[in-house]
Structures are given as C-alpha cells and as structure tokens.
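Below: a set of structures, written as structure tokens.
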Structure P
Amino acid sequence: MQERMQFQKYGIGALVALLVASGAAAQQGTSPTAAIDAATVVAKVNGIVLSKAQLDLALRLSGLPDNEAARAALKNELIAGELVRQAAQKANYAERPEVRQAMEMAKIKAASQLYLRDNVRAARVSEEQVKARYDAFITSAGDKEFKPRVISVKDDATAQAVLAELGRGRAFDQLARQYSDAPNKAIGGEMGWISFKTPAQEGQTQGIPLALAQALTKLAAGGIAKDPVVIGDSRLVVKLDDVRPVQIPAYDAIKDQLRQQLEAAEMTKATAAMVDKLATAASIER
C-alpha cells in the first residue's frame, strides 16, 4: 500500500548503498582475523566483512521494499562500493583537497540533521486523520490498478538513448540499472501498484505526477511510452508492466503505513515552519 500511495522521490540514488559500504566497513575496522558472527556476514571483499546491519541500513535509506530482489541488488551495490573504497584508499585519495572539503560538508549536514531531529516538533497524527486518509484513498481509487516501471534520467538525450536501446531489444530492467538515477533502479525501475480514477486529474492520482498517470492510461500491458514523460528536471521512460481490477486492502492491514506517511508530512511542515522562524530572526542579504 505504501508503494501504491506514494511515488518514489528521485534523488537519493543507488549510490546511497555505495556510501554506506564506503564508511561503515572502514570505521568498523573489520579484518580477516576479527571474530565475526557468521550469521551477520553478507559478503567479504578482500577479507573486509560487509554485515547484515550495513545491508539493512542501505535498504532503509534506499526506500525500496524489503524483499529478496532488493536485498540481492543492494548487496551487489555494497560490494561495488567496498571495491571502490579500497581502491581509493590504496591510492590515498582521502588526502585530496576535494575529499577533505566533502568530508567537512558531510559533517555540517550531519550536524544540521541532528539539530532538526532534536528541535523540530511535529504535530501528533490522530487515528481520525489516519482513517480519513484511508477513506480519501478509497474515494479516489479507480476501477483498475496499474503496475508501472520507470527509468529516470536528467536530460532528453539520455532518455532518447534509452528508448533507442529498448527499440533494439534491450531489457527494460537492465537499462534501469544502467541509466536510472532513481532509488528503484536496483529493482529494475519497478514501482508498486497504483490506482486512480480516469481520466486522470491533478491532485487525484494517489501521489504520482499527473503526467505519469496520463501516460499509463494510454498504454496496454507490456507497452512502453514512445516519448519520455517530463517531471520537473527529470525525464521518465515509462513501461506498463500490467493492469488488473483494483484491489482495496483492509484498513487494519495498512493503517500503520498510512500513519507513517502522515507523520512524514507533518515533519516536513514543522521543519518548514522552524526554518521560517529562523529566517525571520536572521539578517539575510541576497
């Protein structure tokens, strides 16, 4: 249901897993001779252990569903990240000025995020709000559900290159892993089932962009949109994997996920209010 209600926000990227691997293994100081519980080991790269905790963290940061396909894909990303980390360490890249600058920026970002965590107070989400969200979903659901798959790129030229490769018979999921900058690239660009009334209207597409919803309604199962869908600065190459009659989950089965969505929205609202307050008290020159 969480996938059904929300369109994945592009921007974290699959390199999140690489960053997790790059930092965690080195900081843990794991060595081939260290005493490691075998049950926590997901891989070893030149004797350096990649742990289940790292894989769990990569999964949480990616926003992907917790299943075997996602974990297998992220494990490969972790291994790739550790290979790159070791190569960079061997070449002494940590001493380069741009790396030191990036480390300082990461420190500032971490401090800012910790400050927000300690000082932002989001409004409590009530059971009535959760039920209202569920009722709104039921009201706006259509008679069909769509199962999309997307490849998100930043420019028209890359989007056209992807479409050309699809025309030559390349598999969509392979191209997603190669080209997409979205978190779901690790699972071949796959998205969850989504339902909305047709014709699609702004604000009534269960959280996905209107242009994407409109593109889906024009495709038959298995079809690929002939033109990229423009969403802000992104270009989406869109495939419709399947269509089926709508299946509405019971409230009790999804209320926790709905609550999480509402709490995230309240946190965003509270953060914006705090930033506005800081701006009011500050001297800002533009």
Structure Q
Amino acid sequence: MKKILISGATGLVGRKLSRKLHERGYQVEILVRSKPENSDFKSYIWDYENGFLEEGALNGTYIFIHLAGASINKRWTESYKKEIYSSRINSAQFIYEEMQKRGIHPEAFISSSAVGIYGQTTSQQIFSETDPPAEDFLGKVCKDWEQKAHQFGKLGSRVVCIRTSTVLSETGGALEVLKKPIEMNFGAVLGSGDQYFPWIHIDDLLNIYFKAVEDVSMNGAYNAVAPDFVNNRELTKKIASHLDKKIWLPNIPKFIIKTVLGEMSVLALEGSRISSKKIENAGFKFQYNNLEKALSDVIN
C-alpha cells in the first residue's frame, strides 16, 4: 500500500479525508501534537515550533498532505494572527527541511490553501488561479503558504495547492455557526448582504483531494469552490428555508459586526465570486453544483 502522511488530520476535513483514503486502499499515517487514545491510524508526534519529529514519521512517504493550520474563526488578535501564519507556513518549512535532511522525495506534496488568497473584498470580478495574491492579511498568509508548498518541487515532488472556500458539512464547520441564530429565530442578513459566499460541499472537497492524489497531471493551484455564485442574502434565506424558519430581523449593520468581530469581520462582510473553471477543465465533476442541493444534503 502507498503511504500517505497527513498533517492536520484531526480537523473537519482531515478526519474524513483520512478515513476515505484508507477505504480507497492507502496506508494512512498522521502527524499529531499528542498521541490519541484511540486512532485507526499510526500516528507520530511532531512539534514544528521546537523542531521535533518522531523517528520514522517520514519513512516511505508516497504523498504528504498538509492540512495543518489554526482556525481563522477566532478573534484576530496580533498574537493569534501570528499563530494562524506560523501553523501553516512554519510547519510546511519544517517538513521540507526534515525531508531534505533525510533524503525523502515524495511523489506529491498536496497542500491546503484558501480562496482568501484573492483578498477579502466585494467586487464584480470573478477571481481565477491566474490572479495575483492580495495584500491583506489572508492574502499574504496564503501566498506564503503556497510558496512553502512549491519548495517541495526541489525534492522532485508534484505540488498541488487546494484553494478551499467555506466548507459545508453535516456536522461542524461553518454551517453550524450560520444555522444557530436562524434556528433561534434571530437570523439576519449581514451588512449589505451583497457580499458573495464562495462555498463547497465537503464531499466535493474530498473528491478534489482524491483527484490530486491520483491524477499525476494535476500541478499548481486549484480553486475548490462550487460553480454556484450566491451572496449572503441568498445564503441566509436558503438556510432559513431549509430549517423552516423566517428571516424577520433587518440586516445587521456593518459597524455592529465590526465591533463584535474586530478585524476578522471581513470574513462575514466581504466576498467575491471565485471561478471553478480550472478544476472542471481538469475533468472534475461536482456532485453538489448548486447551494440548494448542498443544503438539502447537509441540513435535511
């Protein structure tokens, strides 16, 4: 069996991806901060901040999938912004140096990235993989994240960066946060409601990772985003409809959201359309290509 080593395997995407890759016949092993009491997979301790990697972790690695990264859905204090950055960039650098030192040459290095590379802005532009990174916080994080991934090309590895949009799943993740106020009859459109909401169903995201693992023609960055463009107003009303709720409150003004969330309020208040053309042109077919179908699955 071909060994796939995964960082960030205990997160929302990592847990499901690990199981599904195992079911597809891969030897899945994971990097962890502390040994889990029960795990289906062989685990190795790593601590990139202190330069520690358990012996044998990298041996025989066919593909490395880098999902590690602190959540961006916590208030962006200056110290937490450093954690968001280092958990992605410094950890990738650490793995690269360890592989280089040990003479490990994986077939591919597949890294999570984010559509945040295009910037948290609301515009009429439809962003594609050829657009330059933005200069805001997330744009810089994603740019450096991908630069670290591309270093693995020096090891002879194929490099794929999956620019992920907001993941919709039946448990955990963004949908739980979006549903809560609506379920309590306090749902409301955020700001103008015109900001776009790039999204992807978790099953489609997993299938993009499977394709990145198995399709050796895949190289570079790919947007992992459904081809359905919806804004916050449409999203809020569609979620309410699936929950049999009404949106009766007025839009929540921007200044309130900014006061409550601080700098991270851009995640709620800004958003542009993101193109899915490149991954579709590579032969990928979305199972959930519109929001109605995706919500029917994850909510109902």
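Given a computed value of 15.1 for mean count of other Cβ atoms within 10 Å over residues 137-144, which structure among P, Q does it belong to? Only one of P, Q returns 15.1 for mean count of other Cβ atoms within 10 Å over residues 137-144, namely P.
Work out which structure the value 24 belongs to, where relative contact order in percent (Cα under 8 Å, 6 or more apart) was derived from one of P, Q. Corresponding structure: P. For the read-out helix-only ellipticity at 222 nm (-39500 (n - 2.57) for each DSSP H run of 4 or more, over all residues; to 500), a value of -17000 was computed from one structure; give its label from P, Q. The value was obtained from structure P. Structures P, Q were shown, and Cα extents along the principal axes in Å at 59, 57, 47 was computed from P. Ranked by FRET efficiency 1/(1 + (r/R0)^6) of positions 217 and 257 (r between Cβ atoms, R0 = 41 Å, to 0.05), structures P, Q are led by P, which has the greatest value.
All of the numbers you see were taken from the coordinates with simple rules; none came from a lab. The structure presented is a predicted model; accordingly, all values stated were derived computationally and were not measured. Cβ atoms are built from the backbone, for glycine too; each structure is taken alone.
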